[in-house]
1. With helix-only ellipticity at 222 nm (-39500 (n - 2.57) for each DSSP H run of 4 or more, over all residues; to 500) coming out at -2500, pick the structure among P, Q, R it was computed from.
2. Comparing percent of Cα pairs over 29 Å apart across P, Q, R, which structure shows the greatest value?
Structure P
Amino acid sequence: MLAEERKLKIMEYVAEYGSVRVSDLAEEFVVSTETVRRYLDELEKDQKLKKVYGGAVRLSEKEEPPILNRETKNRLEKRLIAEQAVSFILEGDVVFIDEGTTTLQMADGLSRFKEITVMTTSFPLANRLMQTDFEGDIIFLGGLVQKDHWRTAGSLTTKVVRELHADKAFIAVDGVHPEFGLSCYDSDKAVLGQMYMEQVETSYALADYSKMNMRATHCIAPLQQVDFIVTDRPAEGSWSNDNWVVAQP
């Protein structure tokens, strides 16, 4: 088993059981405890778990990494996924674009459209569109500002979204799991993701490989509820199916 495979397995255990112990992992992987601690150091640096004495635990909802931290992770994969997502948009579409570092990468590709409407809770996305040659309309969905994540959320936001309809929704997720479905670390964001799916003709969940087999705190929806899952590599095992779209370079 390669190091990356071991780290993915650790993330799966943390997502499923909430915690792992160094001694148990060392025994299972047949490696030293020092090697396991190095894996945990790397995963903590990537905001995948929190190290504690003797092991690691799942990140809580309040420990969702700030957007500035999230934006630096897996940039190439996120851009590839974003480019694939933009390819689904047609001139004249009205689209919801969720707050997220992968969805933020869609901004550059949107500049080629002249007659689309983008509805978003993301300050960085709205700002980036205004700084490019984007000629479409931008509808910013107001509400309570979550300063660490540069987005709006809460009851005011959901009230606005409930009164809107769009052709497509692009939803950023923190976890894709065969049983738990699509998930994220923030309860308000999970409610919005669910609502986006209900208010559109076609929904797309965007997730890079590090989100596979992961369960974040709050379920957004079962996998069968989203129309397409756009990722940079297929999930291992038999649970990926025809609604998976693997972005190609």
Structure Q
Amino acid sequence: MKAVAKYSQSPITKAILAGAMFSVSAVSFADNGLKGSGELGYSDTSGNTESTSLYASLKLTYNLDAWEIKSLLEANYQEESQVQTQERYLFDLQGNRYYNASRSYYSFAGARLEKSKFEGIALDSTLTAGLGKTLYKTDATKLTAELGAGYQNIEYTATFGNGSEDQLIGRVKADLAHKFNENVDFGQDLTTTLSDNNTKIEANSALKVKLAEKMRLSAGFKYRYNSDPATGARKVDKQTLLTLVFDF
């Protein structure tokens, strides 16, 4: 059962928002080492069944000799029979500092903001730091693991108690990328967040097929688990996606 004390915007939230604005500003003026992709999926069904679904994301990566800055913006909306069933927004920012020429060992610091209406999350703000290492690498396959710790502040919506909680967390992440050939690749990441209050697991899978020089078709699956969600919210969320990816 979550606390129901009235909350105000936390200092950690303000710090992450300031960092987000700084990162966007920095990327806007970068013309060397920047790459990214935009992803979009939309469906609209009418007749016996009425449904609308929209998924959009933007990934940016900026590389320097010993540094890498990665950011992700994601929006997800679903409606069935004119009843909204999902509304979720995510911003994730991470900076990596590499310590060898092969970039197989690094430290990282990250910030994450999440808003999910139907999980009862008005704002989930997280700061983490830790170490990462490439465990396996060939021309076709790369497996990376990260281990870190951090601080999390969760503010709940009025529908789910209108409270807040702060906690220290541990974070473990594995990231697998495999290229079958020049036209087909697969990606899988798995993140586990541990605290005294709950355990969260998030997994993202995607198979991508090249359609044109800068365009790919992606079939993806997302899984999220929360061992102790807000009162009234479900523990598991699953989503299957078919999207177009535009690289730049």
Structure R
Amino acid sequence: AGAHDMDRHFRTAPLEENMPVILGLLGIWYNNFFDAQSHAILPYDQYLHRFPAYFQQGDMESNGKRVDRDGQVVDYSTGPVIWGEPGTNGQHAFYQLIHQGTKLVPADFIAPVESHNPIGEHHPILLSNFFAQTEALMRGRTEAEARAELEAQGLSGEALERLLPHKVFPGNRPTNSILFQKLTPYALGRLIALYEHKIFTQGIIWRINSFDQWGVELGKQLAKAILPELEGDDPVTAHDSSTNGLINYYKQRRNRS
């Protein structure tokens, strides 16, 4: 029901209110005009911990293409690298790069208003981090604000000046915030369909076929040829020197334990 509801929204909503279209256009804006090479999906709900991986496959296999629908090599960037982790796990892993790194990483923040596990203040604390991270990415922290904070901590002189550059956040890091009432089958269906239609929208604009996956074929074909070569002890010479060396290294050492 939720996926059908999003299907209907995508088909009938005006473009300026159409969520998949808006997400798709924002992605193209940062990908093609700001050279953003990746896009993070950051759910603040452990039940969505595999959602980034699901659409890592859905997006990168659909729009990771270098030729258009007519078979012509494109001269513009297409599908970005999709990645992400749940909430505060990511905050202690890669948010440093998103906040202060040299690469622009647009990010989707996803959270339910209600938790399935309302234990004490756990969910309000989680959502406070959700709101704080998106605000921090948008606003950042100016040098003047950082200086005032350090002075309030009692720092001055050389010690303050040495630490000051590290406390400045440039801000202006793009995020989308997606809030829904509670993670139910209906809500999950809407989320999945939202991203599916976003991927489709981008494929149309990039003039690529989002519904084939020729990029996975070559490795499979080579694997079929290599598998029988792993039998026996004779050295392999049919490939390039690197691949021959790797296969022969494996064959020489596979029975040592």
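Taken together, the values in this text are just the output of simple stated rules run on the coordinates, not laboratory data. On a predicted model such as this, the values are computed, not experimentally measured, just so you know.
1. Numbers: P: -10000; Q: -2500; R: -16000.
Source structure for this number: Q.
2. On the way: P: 28; Q: 33; R: 49.
The structure with the largest value is R.
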